[in-house]
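Only the coordinates and a few stated rules stand behind these numbers; no lab work does. In this text the structure is predicted, and so the values were computed from the model without any measurement. Cβ atoms are built from the backbone, for glycine too; each structure is taken alone.
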Structure I
Amino acid sequence: MMKNIKIPDSIISEEHIQMIFRRKDMLIALILLFSLMSISLIAPWIVPSDPNEANLTNKNLGPSSEHLLGTDYLGRDMLSRIMIGAHTSLLISFGVVLISLVSGVFLGCMAGYYEGYVDEVISRLIDIFLAFPGIIFVLTVMSMLGTGVMNIIIALSIVQWAGYARLMRGQVISVKKNEYVLSAKMIGVGDLRVLLRHIVPNSIAPILVLATIDIGHVILSISALSFLGIGLPADIPEWGAMLSAGKAYMRTAPFQTIFPGMAITTFVVIFSILGDGMRDILDPQDKGGDMY
């Protein structure tokens, strides 16, 4: 007699949603994120003034009713530039994480499911990308492609994908040994259906956690590159570039670095809280575990 084989439920269940609402830190982070993302998405249409419009007669003005967060060294409105900076940073960070996640999950699935020569090649490729400091790859790609939104997405994606691939490979190797996967293969279910129906849905939890935390890391990376002057073009407002420009006025106009720094910190903390919360909810036996 064949025994019943239980197939796991979907990764996000009603119980998980209830657990999110019971955690005040995650609930507050979600509310803040939703509010800030809503503002950033419509920022190009609601900014108080043109973020690139210079007015030297108003340079380095402190916060006032006319300029709520003051003006920079060229007289540009800081609030407008920070709002557009949020739009830019979120667009790039979500783009980088999406590309890295999709490519990493695909290659991780191939390596973990087929093993053998395929696993050997992909694993060595992963090791190469993880062995060297990511900044070297980013600087190399940026020097070849130049500055720009798409170029920085490509450069950071080249660095990020390997972490997803390694994590997914380990998950697939573990999940494919389960009885429901072996049974599906025994009755002739094709590899693609086994992967999409059984393996990926039951391997994706730590990938989602990593992706959530990575959004904050990518925002930091974008800001760091712009701070060094190798990120985005000068006509695109970005928090790291604002920090770099404002450091020369730390004594006379400290708000030029304080407000962009607060924006970066806020988003990084929000995504860190959400990532840690998701890890505890989706994999309660691995609290504080190392996903990298």
Structure II
Amino acid sequence: MDRALRRKITNSVFIGLCGGATLVALAFLVMILWTLLSKGVGGIDLKIFTMTQPAPGSPGGLLNGIIGSIMMCGLGMIIAVVLGILAGTWLAEYGGKTTYGQIVRFFNDVLLSAPSILVGLFVYWLMVAHIIGHFSGYAGAVALALLALPIVTRTTEDMLTLQPNTLREAGMALGAGRGFVIRSIIWKAAGAGLFTGGLLGFARISGETAPLLFTSLGNQFVNLNMSKPMGSLPATIFQFALSAYDDWQRLAWVGALLIAVAVLAVNIIGRMIARETHRP
């Protein structure tokens, strides 16, 4: 067989396999979205956002879970973004090539792949059993932060490493200190990537259930005090989906749809902000 013909056949087969794999992935995504829409849209009404978790057979909504998820995810992301950007900056700009930096990077990668239930058990042992002494929203936020932290750290390190050294050299040539160059030039140049890391972290924790079962426990009422047990949307979905009551199962599908829409909306808004930031 001619070498050119063999290359064309190999190229066509490879393109076909890649296209087929893409279609399979898209098919599963479409099926998931279609299932969420078909089972969740019909249950959305004003009560979902104004009423708390109902008793079986009674009208109610998901207000307690929505508020709890917003508060715990918000605090968790604040912790993860602050610590993750600082840790990623240190790895990229200061100690990444040292032995200590390699150890930090190794444990960050381990935490990146750690099962969420193990993170929940650790936070339960640390905060629920020893520090606070009971279930609380703070414990849930810490568990979520530990899940998002390695994502933000890794993304920050990668984005800062990609920035050319000419930016650093130009800033230092003008007399700026290294810290000022990082804060005012490197972070700004990598802003879109850092923002993307935050979005990835949010997408990671927004639907987590296992850590919250061990930390925040749940609450069928609206609770704004994070030192007490708090409801969350994923935990409520888990409870309702396993129940034998049709109305609870409908609420579970609605909650799943709300999480999917929230993640999609945050990603779209984030991409729009990043695009506007880099527009000349």
Study note, to complete from the structure: Value 14.5 of mean count of other Cβ atoms within 10 Å over residues 23-30 was derived from the coordinates of, among I, II, structure I
Practice item. Can you spot which of I, II the value 53 was calculated from, given it is percent of Cα pairs over 19 Å apart, for residues 87-206 alone? Key: I
